[in-house]
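Multiple structures follow.
A short reminder: the numbers here are calculations on the coordinates, not readings from a lab. If you're wondering where the values come from, they're calculated on a predicted model, not measured in any experiment. Cβ atoms are built from the backbone, for glycine too; each structure is taken alone.
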Structure 1
Amino acid sequence: MTKLCHRHCIACRPRDEAGFGLRFDPQPDGSVEAAFDCDARYQGYASQVHGGVIALLHDAAMTHCLFARQILAVTAKLSIRFERPVAIDTPARIRAWIADDSPPAYRLESEIIQGGAVKSSAEAMFYEQDNLSH
């Protein structure tokens, strides 16, 4: 599904094409996970990943969680909790899962984990593309 409807996305596009190169792997529990290198080019405040990049990571993970179930949906609302700074130059993992599905609406949650600690968490509402008027 990603290649059909999402091939130009900055989160998925390869790094050599100015993208983040994220690859989300489905997990046995229905969630998806991806590694993120937290390279210095994503810095906001000194030694910290920019908050906008963190928002992008959450949104991309949740989108790919839906893709893993062959659901094409768009973000309607995204709420992020910045718990601790995400450090530059320290690998992190982004994980997302469906918390509630009532098609055409889906509530998803995600978290960024670095050094064994949750650094940021998010919740979002997505709506299937065919039902955008709802």
Structure 2
Amino acid sequence: MHTNLAYNTYTQNNIGVESPEKLIQMMYEGILRFNMQAKRSINDGDIERRTYWINRSNAVISELINILDFNQGSISHYLAGLYTYQLRLLVEANIYSDSTKIDQVSQVFKGLLEGWKESIDVANKA
């Protein structure tokens, strides 16, 4: 409940400041930060913190799915499948305390973040 309130406040405060492109970048970066904390919690054996951080990543990924515009072509469908698979990996990471699954998710989002930044740079230069 408090997480939703904090997220809503955050987005309301930043929506006028940041472009949609920057918000997607921030979401990808957030997932990477949350995954790092989840992995640290797994290594520390802290179940409560592990679940908290994985749930944070799941919330951001779920929001990424919700904001997809399926009128933009096949890329939206591809991303929906990719994001859904990442959610599955995070659930498995949480159930089995498996940091390798978190690493897999982080690798995907690192690649997405790099590609996103490149596409923004190209668009800004055009």
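Which structure, out of 1, 2, was distance in nm of label points 7 Å out along Cα→Cβ at positions 40 and 88 calculated from, if the result is 0.7?
Matching structure: 1.
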Mean count of other Cβ atoms within 10 Å over residues 56-63 from the coordinates reads 25.2; which among 1, 2: 1
One of 1, 2 was used to calculate relative contact order in percent (Cα under 8 Å, 6 or more apart), yielding 23; that structure is 1
Origin of the value 15.0, where Kirkwood radius over Cα pairs in Å was derived from one of 1, 2: 1
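Could you tell me which structure in 1, 2 was used to calculate helix-only ellipticity at 222 nm (-39500 (n - 2.57) for each DSSP H run of 4 or more, over all residues; to 500) as -4500?
1
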